[in-house]
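Each structure below appears as structure tokens.
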Structure P
Amino acid sequence: MEERLQKIIAAAGICSRRAAEDLILAGKVQVNDRVVRKLGTRADPGRDEIRVDGRLITTEVEKVYLMLNKPAGYVTTLKDPEGRPIVTDLLREIGQRVFPAGRLDYDSEGLLILTNDGDFAERIQHPRYEVPRTYLAKIRGRVTRKEIQSLINGIELEDGPFTVDGIQEEKYNEKSQWLRVSISEGRNRIIRRAMEALGHPVARLIRVSVGNLELGDLKPGQYRRLQKREVERLLRPRRKKA
């Protein structure tokens with residue numbers, strides 16, 4: 001049966017559908033030795049020969065779902081032109097290709113989901129699904145009530161307005177403060193940029209939950225497989241606020 005190429009690539013565990021679209025546009029996908037660059041192209045995975053970066057793909061793969069406590073100093077891409085460590089270096093025992101469902105920047109830490117299920121990754125990442133993420137952020141100085149309210153009401157950044165779903169003050173001293181911040185979008189370095197706009201650069205950023213999945217006592221650099229019920233709960237539609 002014919003399906004959209006990006007769906008086939010995602011089902012093969014190569015990447016998410018959005019990333020598959022980028023591969024198609026970049027001319028890295030072939031169907032029966034013909035380079036395809038048009039989004040919406042359809043193929044039959046049971047009949048057609050489909051290659052990504054020259055590698056023949058198959059949709060018959062065991063689905064893998066992992067939770068990693070990402071340390072600082074790792075990138076969440078699968079290749080890095082600067083030669084920095086990548087998160088999959090921490091997963092050599094898995095023996096299967098997986099990719100991050102979402103991202104954490106080089107200096108950030110905490111909960112990162114990795115999988116070879118492209119449809120699952122799409123549900124975790126895409127803004128329309130509004131999967132909440134909670135972070136602990138250590139900032140310079142201490143936020144005022146006015147600044148907290150501005151984050152709730154929305155502040156303007158160079159790529160559009162930004163609002164938090166929730167923000168809670170944690171411990172503080174005369175030089176810094178910890179905040180618990182919940183958001184449901186994934187723009188690049190969004191919490192760091194928002195806090196910097198308020199004059200409170202982020203010194204440390206740790207993601208502690210994605211949806212209802214919590215980091216718990218998993219140590220930096222350690223990972224575990226997700227249980228079936230955890231995967232199912234992550235896929236449940238988010239209840240809209242009253």
Structure Q
Amino acid sequence: MDISTLKEAGLTDGEIKVYLALLQLGISSIGPILEKSRVTKSIIYRILDRLIEKGLASYIIKEKTKHFQAAQPEKLLDYIEQRKKELEENKKKVQELLPELLLKQKLSKKSEATIYEGFKGIITVHDKRFQKLKKGDEYFFFGLPAKQPDYYHAYWQKDHQKREKLGIKCRLLYNEKVDDLTLKNRNFFKLCDARRISIDLDTPAWILGYKDTIVIGLPLADKPLAFEIINQEVVDSFKNYFEWFWKKSKSLK
């Protein structure tokens with residue numbers, strides 16, 4: 001039997017073993033349950049108590065001894081429904097608490113640098129732009145590689161759609177060897193100006209800058225890395241480099 005579904009429903013390994021044992025045994029004392037479930041004696045009563053609390057087991061007393069039995073399997077659906085209600089209530093409580101948590105985060109001392117690893121880390125650090133940038137704001141990007149894996153392009157499509165919808169501008173400078181199709185694709189989106197760096201500058205690193213944040217990325221083959229630095233002076237320094245390259249590039253629009 002595939003027990004992964006029962007785990008996803010919220011039952012622990014021990015609870016699953018004991019519940020399945022009860023289903024097979026019917027009404028039973030502790031001895032056969034221990035033997036069938038192979039759960040240790042020290043925790044069997046705690047597991048049974050939890051199953052009873054969840055409405056998945058019950059007991060009767062025969063000759064001064066407790067005998068346990070499993071509830072009908074349909075009770076699992078009732079348990080799941082109850083769990084859904086509790087999760088929704090918890091979600092509402094967390095939502096009410098969010099403003100206070102966000103305020104604490106805002107008032108806390110921010111770290112100067114953060115490292116992100118892997119493709120998911122790259123997505124995370126890029127998505128953070130939308131926490132600071134508003135309609136009419138702009139970010140700059142340079143040193144973008146000529147070629148990227150297809151799944152990167154799929155992410156960028158969605159990213160530009162979101163940026164376009166929010167009214168955020170961007171200027172992109174790609175490696176000189178980037179193909180025309182990629183540039184045309186990026187320039188297809190509103191408020192985006194994508195160009196080639198006009199000099200032969202082949203560097204593995206890319207730079208993303210906005211507001212008080214600079215991200216330096218290294219698209220390493222085994223595990224890409226991104227370094228996020230929150231410092232206005234660093235941003236201004238890299239922005240000067242970008243503007244120098246930008247003035248030497250040509251508009252393709």
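Read-outs throughout are calculated quantities, based only on the coordinates presented, and are distinct from any laboratory measurement. Just so it is clear, the model here is predicted, and its values are computed rather than measured. Cβ atoms are built from the backbone, for glycine too; each structure is taken alone.
Hey, Cα extents along the principal axes in Å derived from one of P, Q reads 93, 38, 30; which structure?
Going through each structure in turn, the value belongs to Q.
From P, Q, which structure was distance in nm of label points 7 Å out along Cα→Cβ at positions 151 and 207 = 1.8 calculated on?
Structure of origin is P.
P, Q: which one has mean count of other Cβ atoms within 10 Å over residues 87-94, as calculated, at 14.9?
Answer for the origin of the read-out: P.
Quick check on the output: -16000 is helix-only ellipticity at 222 nm (-39500 (n - 2.57) for each DSSP H run of 4 or more, over all residues; to 500), derived from one of P, Q. Which one produced it?
Q
For FRET efficiency 1/(1 + (r/R0)^6) of positions 79 and 119 (r between Cβ atoms, R0 = 41 Å, to 0.05), which of the structures P, Q scores highest?
Once FRET efficiency 1/(1 + (r/R0)^6) of positions 79 and 119 (r between Cβ atoms, R0 = 41 Å, to 0.05) is worked out for each structure, P has the highest.
Ranked by relative contact order in percent (Cα under 8 Å, 6 or more apart), which of P, Q sits at the highest value?
Going through P, Q one by one, relative contact order in percent (Cα under 8 Å, 6 or more apart) peaks for structure P.
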